[in-house]
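Take a look at these structures.
Bear in mind that the values in this text are calculations on the coordinates, not laboratory data. Remember, it's a predicted structure, so these values are computed and weren't measured experimentally. Cβ atoms are built from the backbone, for glycine too; each structure is taken alone.
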Structure 1
Amino acid sequence: MKTRTEQEFKALIANLRDFIETQVIPQEHLLTERGADADTVHRATLELQGQAMARGLGPARGRAANGGLELSWEECCSYLEEAGRSFLGPAALQCAPPTQPDVFALEKLGSPEQQQRYLEPLRLGRIRSCFAMTEPAPGAGSDPRMLATTARQLENGDWVINGHKWFISGAAHAQVAIVVARTETGASWFLVDTDTPGFRLERDIPSMEPFDIGGHGEITLDNCRVRADALIGEVGRGFDYAQLRLEGARLFHCMRFVGLASRAMDIAQAYATSRESYGVKLGDHQMVQAMIADAHIQLYASRMITRDVARRLDAGESIRHHSSMAKVFVSEAVCAVADSAVQICGALGISNDTPVSMIYRLVRPFRIFDGASEVHRSAIARRALHHQISA
């Protein structure tokens, strides 16, 4: 981790905010024009990545030798919130899912050969990845133990994978997939190039999100054969690895979505100070003031809980319990804030004339992504009851 003074860090965040406001947000029109053409958006994102790097705005957790900033997890809270104010910000700053958590996982688990072949191109944005775990019923969904995709090892060490995956974020434009499959000793991870025979993208599943740069793909694997060196880490430790990947991913989601929800409320507040209703400014009505006050409280609490979990991660503590609580709280808080922003803006809020409706449609799925709130609540309660965790 690189050491910075408080003034240096403030200057970095100021530089980032200026970049987002003056260079990234003006490119958001690409998401609403021509049906959010993925190739056009990807080219624009790569151009923005180059501009960001030129301004010293590299990947938040990346190594300095590769142009990264080596930020602590706590420092990432401020960095990712600013990046998250724009729909294109996380991709421009190379901290967008699913590639960002995949990079994090490969840094920890990948062999030297895997890192050379996949990690560096992923860091540089030359290729994109996806994480293929979720399956149609009766396969793995909220309960990963229902994993149905299988991987069978041949005598020469190669693996043959068969299965059906869906709602795989980023699959539509990924060049490599981390496929989770059941082996004789448990769940395991495999790196599978998406042009491998037997690997097929069936469709990009439409969703409520207003744009979908990487898609939510449905995938089939039919006798998909990969070499022995496609195995990531050890056989049978896939669920442990998934938890490692998700803990950081949840935090990054929290940080980014706080930025989006904050932007939605900024737009709503500006509208409330200019629009008149019943002879006074909209913001002078107490019910509107209550929504704005609650939004500020929810955003403040979201920042604090996320920062606390980040500090724990920096200290090397297990954050399984705390990251679940943060994920539930923040996902519901940012959704409530965005909903209030829509309500304050009225008909304008449900239109595409402002980003508010797009923000709401983006943050709502967070209550499902990376584990539904109900599943996390159940796990939180079980840990509290069985491990006597103090409240």
Structure 2
Amino acid sequence: MQSNDIITVLSSDEGIRFIENNMNNDPTALALKYAGKTSFDLKIALQLIAIYRKAFQKAPIVSENLLAIDQRSYEQSTSEKVAKYKSDFIRGKNLLDLTAGIGIDSLYLAENFEQVEAVEINHSLHLMASFNLKKLGITNIKRIYGDAIDLLPNRVEDWIYIDPDRRSSEMRSVDLKYLKPDILGNMDLLKKSASKVYIKLSPLFDLSEIVRCFDQLSAIHIIAEKNEVKEVGIFINCSSVNETKEATLHLADVSSNFRATIPFKEYFLRNDYSYENRYNKFLHVPLVLIAKSSCFHFFTNNKGVSKHLNLQIFFSENSVLFGFRTFEIIVKLSLSVKKIKESLRKVNIDKLNIIIKGMNESPTKWHKNLGTTDGGDWFLFLLKSGESEAILCKRSI
């Protein structure tokens, strides 16, 4: 889809009515029914409907206002809940968004700034985002088409926000040297141009790499949605002389009330902690935020928690452990289809969830071998490391 074609459809009263009236109808049937009978580009309208259906969950503002967007910019856009979360701590007088994209982040960050300048080097994205601002009636965001780095000299902003392009190379790399614009090469310029800088990085970005590449860190934000890490963000206070070890690590799942703030020194100490290896009444699996941070000890210290020798599986006598999903252990078995089937037959279970750790096999294969289906409150953990084992559990309420 070309931006001009999208904007043309969304500027047409007939196109708008068609989209609004057919949001829940079958696109194939619509294509057959209306082929050659519309004054607008039917193909574009149907593609927009497909995006709007998905956007109701990720970015309702797009669907509810029929904003201009294409598939690629939708996939790359920040979810509305994540953007709102960041607006809680990114606030001030003026902000320069160096890589604004379709502009979901800018829309919510602008609520706590007098002025936001949103720069985009992709002309198609710039046109769609400018159209959207006009449609929404937002006046404190100024869209700028061009290379953001060229704008930095002689600028002094409260905040600079930057989401470097991770898809600019053939591989979707998380390595900083493949990102555009060049963050590390322009770090001194960024620090001269703003009091505070927030850099959005890939959810796959390793915390140890952050430590190696950046100084003057005030905070690292690991943000998840529905127990899936969406981004790792770093906040640099350009006027601070703080060492990285004095930074704070913020964990947040925007789909729940889970929030945790951890002194970043816990990350440096993570390899110094040891656990006993024993089994207890309950099995605990860390939320992805805790697994990403590796700060297990912060959540388990003095709680009588032991750990699997090789896997991120924990055990205790506690039915609740903050930051973990908890399961009541029913029986521990050998990793044998025959033995597992016998145990399942004894308790009359034919529906359960299978979680596999330490081996590259699918739950589907195991369901087929065991004659079970997926779902319910029973969980079968299949663990393979130094010792192979199966642990049958029930979801702890």
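Among candidates 1, 2, the computation of helix-only ellipticity at 222 nm (-39500 (n - 2.57) for each DSSP H run of 4 or more, over all residues; to 500) that gave -14500 used structure 1. With log10 I(q)/I(0) by the Debye sum over Cα atoms at q = 0.15, 0.17 Å⁻¹, for residues 227-274 alone coming out at -0.60, -0.66, pick the structure among 1, 2 it was computed from. Answer for the origin of the read-out: 1.
Set 1, 2, criterion distance in nm of label points 7 Å out along Cα→Cβ at positions 3 and 195: the highest-scoring structure is 1.
Set 1, 2, criterion distance in nm of label points 7 Å out along Cα→Cβ at positions 123 and 283: the highest-scoring structure is 2. Once distance in nm of label points 7 Å out along Cα→Cβ at positions 59 and 371 is calculated for all of 1, 2, which comes out largest? Answer by largest value of distance in nm of label points 7 Å out along Cα→Cβ at positions 59 and 371: 2.
If you line up 1, 2 by relative contact order in percent (Cα under 8 Å, 6 or more apart), the top spot, with the largest value, goes to 1.
Suppose you compute distance in nm of label points 7 Å out along Cα→Cβ at positions 307 and 331 for every structure in 1, 2: which one lands on 3.1?
Of the options listed, only 2 reproduces it.
Tell me which of 1, 2 gives 1.1 when you compute distance in nm of label points 7 Å out along Cα→Cβ at positions 107 and 163.
2
The value 66, 64, 36 for Cα extents along the principal axes in Å was derived from one model only; which of 1, 2 is it? This figure was derived from 2.
From which structure (1, 2) was distance in nm of label points 7 Å out along Cα→Cβ at positions 131 and 347 calculated, if the value obtained is 5.6?
Of the structures listed, the value fits 2.
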